[in-house]
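Presented below are the structures under discussion, each in the form of structure tokens.
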Structure I
Amino acid sequence: MSNKKEIRYMNYVKAFTIIAMVIGHAEGPIKWIFYQYHMALFIFISGYFYKDFYSDKPQTLIFKRIKTLYLPFVIYEIIFVALRNVFFAFNLTESKYVYNKDLIIKVAKGLLKFNITEAHIGSFWFLKTLFIVTIAFCLLSFVIKKLKLDNKEWVRATLILLLFILGCILLKNSLNSNHKNIIRVLMTMIMFYFGYLFKKVEYKIPFNIYLFLISIVILIRNSHLGYVDIVNDRYTSPTFYIVSSIAGFYANIYIGKLLEKKKEWNLRILDYIGKNTIIILALHLLIFDITRNIYTNLTDKSFTDLSNGWILLTIAGVCIPIIIQIIIDKIKAVVYIKSKQIYISKRAK
């Protein structure tokens, strides 16, 4: 399979995953199925795209992750802080800011620590977790490659398993809230490694309707038996977490590979969503509140009275950010063309 095809079907999977997250936050009735795996799947996908040369040059990955994860966090955090009082004026938040030195210091500290201060971008906790997991995996791989050891892959696998076990122990025994980020990283690094390994052995794994249906049955059954709550470090059990995650991985990848074989034009939309998940992550909660307010103002009814309101929230939470992203891309394209024309005209003179 070509790398292009692999990226395309994985874009579909990323689209499924971000839509699943939006449905969950919109309180869709099937959210407990998606909650079994959706955040773990994002981390799995990141592991899938991990390149081995990062283990030789960790600084390359660190700079890349600063650009793709930390910088978007900083930009959106500043935007949401700056617009806080505007949101308050439109009844989108419960309090407003006094813009002074203390607020600047508070926000600056939050930015340096990768800590979220704005509720509307609460989902950005994931960016911090993914940032740490990716770099931790890279540094671990870098150290192992430098050591004179046989079977280095087995050493890496063993260490990641031990870190997962440590996470399970801390999860059960730690009462210190400061350990939450550490536990989250320890519990999710194994999912990153699963994605990395999957890329290596993908061609050996059968994808068929029978295993897909088994995966769906597992997810539906487990949604009634327990829970996977990565953000709050709550799991029915480590085994439950791993089984549910793998079932979710398989089901989504199966559908992604199936769609990859098709040529319908509307798959381009799914592909585009998969390439632009961060803007959905950033804006969907704000758009939920805007949608609820518009409905209430137009109908004089509470949004909770609307039957299947989660469908409206999901459509708005996915489509509006994507429309905004399309507009941004169009503006960037125009600016690029204009700047190129100016550059060429100056060179001609």
Structure II
Amino acid sequence: MNLKKAIVATLVVSSMLTTLAGPIPAGAKAQEQKQSDHRTIQIDPKLAEKLNQAIKLFAGKDVELQKVGKRELIYNKVVAGLAEVRSVDGKYCVQFDSLKDKEIILWVGGQTTIDQISKQHQEEVLKWLKVIDAKYAKYAKKKYAFEQEVWVSKLNVRAFNPLDRVKLSKEKRYELKGKDFSTFSIDFDDDGQLKTDYLRIDFDKKELDPKLLSTVIAAAKTAFQHKFEMTSAQLAVNVFPITAHGKNKAEAAWVFHDGKVTVYADPNTGEIKGMYNEFGIRVRDHKGISEKEAKEAVAPLAKKLFNIDMNGHSVKWDEHRKDYYFTSKNGMNVRAALDANKKIVYICAGKAADAQFDGYVADMEVKSK
């Protein structure tokens, strides 16, 4: 994966996905408050000067930044150095890696308005929303209309160069939002010709297929002995393979949250593809848990959740992901993380078990009308 793709992947994941962690402790609320406090980051004058220069490149004028930023969350976990700071007026933002003496600027963004997006592209995005809605969200009966505010951003194509050598990409990324949805589009040549990238539609309980929600609730009980009480659900769809590459398949996932557990499901079949708890701590090495012990811990749940018999699967420790990866030539792959007591922290199968998992668990044959 080259630098540009890596940064784009970070943007997609950080803006779309939430919740990935471990077993549910008694002090969950206290941990949430501690995490919130830990997110705050003071911007020292030297770094502030560089961030201001980057904002000026984007805005074409001097912009006053806040003196305090926020560390970013990915999968509901604070990422080691990833942070953002906004302007005092809230109209601009810069995302950067804040690791001491290794700071890098990733992207810069600001507000614009919906009238800066062509009517043709607005209609294209709305058509995609309606196509996806009709295919997977029959119970919702949603109406889609854009908000006036649109967020636009540019990547720093010299992200791993010194902070004073920022160069913003020609391409722009736009976030168009409305009640219960957000969408992202890319303008590669800064010529107003946008390609729809991905879309996310939010749902509450009454808008969901009761059978699907029952499956999710049952899976949470099976995996973690947890009573799942849904707080939000999203249908996430990546249509970029179709809009930019002319393919006939998109990628999709149902994602369900209750603040403690997150569940991924296949929109085509309703099958569970991933289970994640939010507040535990997975082991960071496999010194205390052999691969054989890991397989013994994971196999029963893989059978119950995914109907996967792991007798024929091989297992290895993934040093990069810090989890166990189970593969079979003739079967579906499984990935899982364990805590120090060999309890499941997360478990996923199929596309969700891929090393480059980006939030989508299934292919989706959908064509814009």
For FRET efficiency 1/(1 + (r/R0)^6) of positions 94 and 294 (r between Cβ atoms, R0 = 30 Å, to 0.05), structure among I, II ranking highest is I
Ranked by distance in nm of label points 7 Å out along Cα→Cβ at positions 150 and 318, the structure on top of I, II with the greatest value is I
Value 15 of relative contact order in percent (Cα under 8 Å, 6 or more apart) was derived from the coordinates of, among I, II, structure II
Value 4.8 of distance in nm of label points 7 Å out along Cα→Cβ at positions 158 and 254 was derived from the coordinates of, among I, II, structure II
Ranked by volume of the Cα convex hull per residue in Å³, the structure on top of I, II with the greatest value is I
helix-only ellipticity at 222 nm (-39500 (n - 2.57) for each DSSP H run of 4 or more, over all residues; to 500) gets -24500 when computed on, of labels I, II, structure I
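Computed from the coordinates by the stated procedures, all read-outs in this text should not be read as laboratory data. Every value quoted in this text rests on a predicted model; they were computed, and no experiment measured them. Cβ atoms are built from the backbone, for glycine too; each structure is taken alone.
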